[in-house]
Structure 1
Amino acid sequence: MIIMNEEKLITWKMQTSKKWSDIEDVLKAININFIDYDHKMLVEYSLQLNQLIDKLEDNFSIALVEKIKYLFTQIYEYAVDHFHREEIFMEQYKLPNIHMHKNEHERILLMLRNVMEEFSKGKVNIGQNLKQQIMEWLVNHINLFDFNYFNIDNWSKNLQNASDWNELKSIINLTGINVIDSQHKIFTSMAIEVITNIEKNPTEKTIRDEFKRFKDYGDFHFSTEENFIKKYEIKNTEEHKDLHDFFLNKLDSFPDEIIKDIDSLGELKIWILSWWINHINITDSETFKYKNWAYKLIDDAKTIDDVSFLLHLTGFSDIDDDHLKLMKHTLEFNNYIQSLDYAEYKDIPKNSLETVLKYFDDLYYIASEHFDREQHYMISMRIRSPQRHLEEHKKILQKLKELKTNFLEGRLFLSEGIKTMILEWWIEHTNTVDFNTFVSDVDSDASTYMDGGWR
């Protein structure tokens with residue numbers, strides 16, 4: 001058995017990957033939601049570009065060349081927007097060596113512009129090297145530059161100046177579980193409040209009372225998480241509970257440390273917030289991934305109440321209502337499927353077949369109408385880089401259309417698997433693409449995903 005070293009494995013994956021799941025394990029997570037999301041989008045663009053280049057190698061055509069030029073333009077524009085988002089973050093959170101990182105951004109954009117110019121001049125041979133070149137700069141920039149630069153240890157001292165939740169919310173990832181995310185907000189706010197109250201009145205009684213209150217809520221929150229883990233049978237979580245116990249024990253020791261040395265309060269604030277943010281962004285994010293618990297829930301779902309809490313809300317009532325509407329219709333379709341004694345197209349009586357086909361058509365119509373509404377919002381909100389989002393809409397509509405086609409051509413049986421597929425697509429799109437566009441994105445004038453920061 002041949003075992004590749006890490007460098008060779010990364011090179012091999014860059015050369016052979018066809019989809020995100022093929023390469024995601026070699027990319028280092030930054031653990032800041034909007035940055036990791038942008039990285040995923042750029043990698044997916046690059047993978048799409050690679051597929052076009054492979055086709056060009058097999059069968060040269062002007063049409064393919066034009067598609068490559070168009071897609072490369074989209075990659076460049078998304079990179080510009082991504083670097084803009086990163087630079088806002090750097091400045092708001094006073095990261096070190098901003099000028100150096102900005103120079104790296106400009107170097108990459110210059111390289112991309114040069115490649116675009118060469119390609120536009122008709123030097124098609126550059127397309128053969130383009131596949132590896134684009135993926136290399138992406139992977140190297142993410143793993144070598146961004147991973148080290150955005151590590152919280154590199155700028156955690158700035159946390160001492162945080163005065164409320166709004167200044168931290170953009171760097172705290174959501175788990176997608178509303179009760180847990182709500183408690184994260186409360187506990188984060190409480191951490192700042194405890195230190196502030198002690199600074200105002202640094203008596204022994206205040207110190208002990210504030211940390212008791214803080215620890216009591218921590219105990220309550222960690223119990224909520226551990227009960228959730230138990231209820232949904234999430235595996236391999238022993239270390240997670242150990243980390244909870246470690247943090248609670250540290251909170252027990254802090255009052256004596258502060259009473260002994262009140263000047264240590266600032267450093268303790270940095271340590272508490274750094275540990276807490278890392279715990280949410282790394283440990284909680286991994287533990288509460290949907291794949292660890294929600295897919296079984298989706299498989300078993302019978303009513304909208306079984307799954308509605310899985311959705312991130314965008315804050316736009318008609319968009320959120322649309323999300324629920326398609327899910328409800330999918331569940332109604334599933335209930336109808338379960339009432340039938342037939343699974344194959346050729347066996348279904350005409351009246352039942354008409355109902356089945358209407359469900360397929362209605363799902364497509366609901367999704368199509370919803371996507372038109374979202375596009376209208378993107379235009380009115382001046383959302384940056386909407387192209388990738390709109391492409392995801394096309395993919396979902398194509399999947400819905402293929403479900404009906406596959407059923408009619410005998411490649412798809414009527415089963416609960418249809419419900420599971422549609423709900424998984426829909427929830428994934430809502431909680432990643434929609435959330436990042438309508439909650440975490442930035443318009444041309446201001447940051448809507450981070451209105452805090454240490455200005």
Structure 2
Amino acid sequence: MIGLALKKNEIYNAEIVDYTTEGSGVCKIDGMAVFVPSAAVGDIAEIKILKAAKNYAFGKIENIITPSDNRISPDCSVFGKCGGCIFRHIDYKSELDFKQKRVYDTLTRIGGINGDLIGNIIGADNSEHYRNKAQLPVTLDSEGKVRVGFFAPRSHRVISLDDCKLQSKSFDKAVRIFLEWANENHIQPYDEGTHSGILRHLYLRYAEMTDELMVCIVANAKELRKEKQLVQMLAENLVNLRSVVLNTNTEKTNVITGKMCRTLYGEGYITDILCGMKFRISPLSFYQVNRSQAERLYHKAAEFADLKSDETLLDMYCGTGTIGLTMAKRVRNLIGVEIIPQAIEDAKSNAAENNITNAEFICADAAIAAETLKKRNIRPDCIVLDPPRKGCENSLIDTVSEMSPKRIVYVSCDPATLARDVKIFSEKGYFVQKAVPVDLFPRTPHVETVVLMSRKIII
């Protein structure tokens with residue numbers, strides 16, 4: 001039987017021929033697929049088997065016999081240990097090739113889309129220090145000192161890191177000040193097992209175009225001991241500090257933030273500029289982590305939407321209104337839908353800040369809001385869908401289809417759920433006209449895709 005020859009701790013020579021959707025290398029040994037982290041397509045290596053199941057196995061590289069032409073030297077001391085980057089060992093062009101192939105294969109195989117409709121991926125000019133948001137778990141190191149870092153892959157073990165290649169450099173000093181305050185005052189990290197301790201996450205947000213910084217402490221408490229001292233230390237040392245917020249999360253949960261925020265300093269939000277418009281960013285509101293690539297994504301979405309001045313645009317999963325508001329001046333009416341109340345308040349403020357008077361925002365679950373709009377006999381000409389990773393609920397797809405918009409622009413962060421959903425839409429008479437991948441998350445396996453669907457084929 002295939003795979004019976006593979007034994008744990010045995011070493012085999014093999015060539016890496018592909019990647020998994022998570023970015024691990026794939027090789028075939030005795031006909032069995034073996035998944036190998038930190039491998040590059042084209043590597044010929046000695047692979048040690050770590051675990052062998054019936055139809056697949058996991059391994060690790062013991063020695064590279066012949067390196068791939070695409071392999072480069074990782075520039076991070078914790079690459080492979082931290083769960084952030086996956087592709088610091090291959091050149092960026094090879095990473096883009098992987099993401100292009102992932103979107104192409106998924107949409108054609110699962111979605112049944114003609115591959116000729118899928119355009120070339122829009123890569124990033126800068127693959128370093130692009131993230132404007134960091135959510136850093138707090139822990140104790142081996143010496144009992146408070147540290148922050150990133151979770152190791154598939155675990156809640158925190159890997160300490162002083163210099164992250166993905167995060168904005170604006171975060172570095174804030175991290176040092178937070179750790180100095182926590183250690184000086186012996187403020188204990190949260191312990192998941194005992195549900196004790198205080199500090200859960202250090203949550204940082206940065207507005208690239210305005211150089212505004214937010215520091216948010218996620219705590220298992222409604223107030224912090226010596227919180228005024230922390231605010232003073234941050235304010236005296238960070239010239240671009242605009243907001244310090246305490247987010248309370250006392251639940252036994254893996255969800256990072258709680259629902260209650262208390263502003264300790266500033267206005268409780270920062271403001272950034274995207275597509276020439278000002279956007280308010282609060283701790284709980286969604287904002288793309290890569291601003292420059294988000295602009296490219298939104299420009300492509302607007303191009304696909306092809307809006308007219310007498311049309312109505314419906315922006316589902318609108319967050320703080322970013323996508324819809326960047327298109328609002330092209331249409332007669334904009335309606336945005338979002339389930340998070342704070343995000344809706346930010347969307348309304350963003351509309352006012354940008355002198356947009358033709359926008360309405362509804363706080364509700366997307367499927368429920370779509371059904372309400374249908375009962376109001378609102379028939380949008382174009383609907384923008386930007387759902388979470390799990391994709392759209394079937395009830396939402398049903399209601400959207402019943403609204404009969406001329407065009408649907410679907411922005412997705414997961415090719416698999418996108419492919420599933422466009423196939424369902426095709427059964428309801430909507431067909432993909434074009435699709436383009438956009439790399440918002442360099443050095444990770446994640447990729448965004450924007451798709452245009454229409455009832456009528458565009459010639």
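Values computed for the structure shown
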{"quantity": "Entry that produces 17.1 once mean count of other Cβ atoms within 10 Å over residues 138-145 is calculated, selected from 1, 2", "calculated": "1"}
{"quantity": "Test item: distance in nm of label points 7 Å out along Cα→Cβ at positions 250 and 282 calculated as 2.1, pick one of 1, 2", "calculated": "2"}
{"quantity": "Read-out distance in nm of label points 7 Å out along Cα→Cβ at positions 10 and 314, computed value 5.8, structure in 1, 2", "calculated": "2"}
{"quantity": "Comparison of 1, 2 - label where percent of Cα pairs over 28 Å apart, for residues 234-393 alone is highest", "calculated": "1"}
{"quantity": "Relative contact order in percent (Cα under 8 Å, 6 or more apart) - structure with the largest value, from 1, 2", "calculated": "1"}
{"quantity": "Volume of the Cα convex hull per residue in Å³ derived as 190 - corresponding label from 1, 2", "calculated": "1"}
{"quantity": "Computed -7500 for helix-only ellipticity at 222 nm (-39500 (n - 2.57) for each DSSP H run of 4 or more, over all residues; to 500) - originating structure among 1, 2", "calculated": "2"}
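No lab work stands behind these numbers, since they all come straight from the coordinates. Note that the structure is predicted; figures quoted are calculated from it, not measured. Cβ atoms are built from the backbone, for glycine too; each structure is taken alone.
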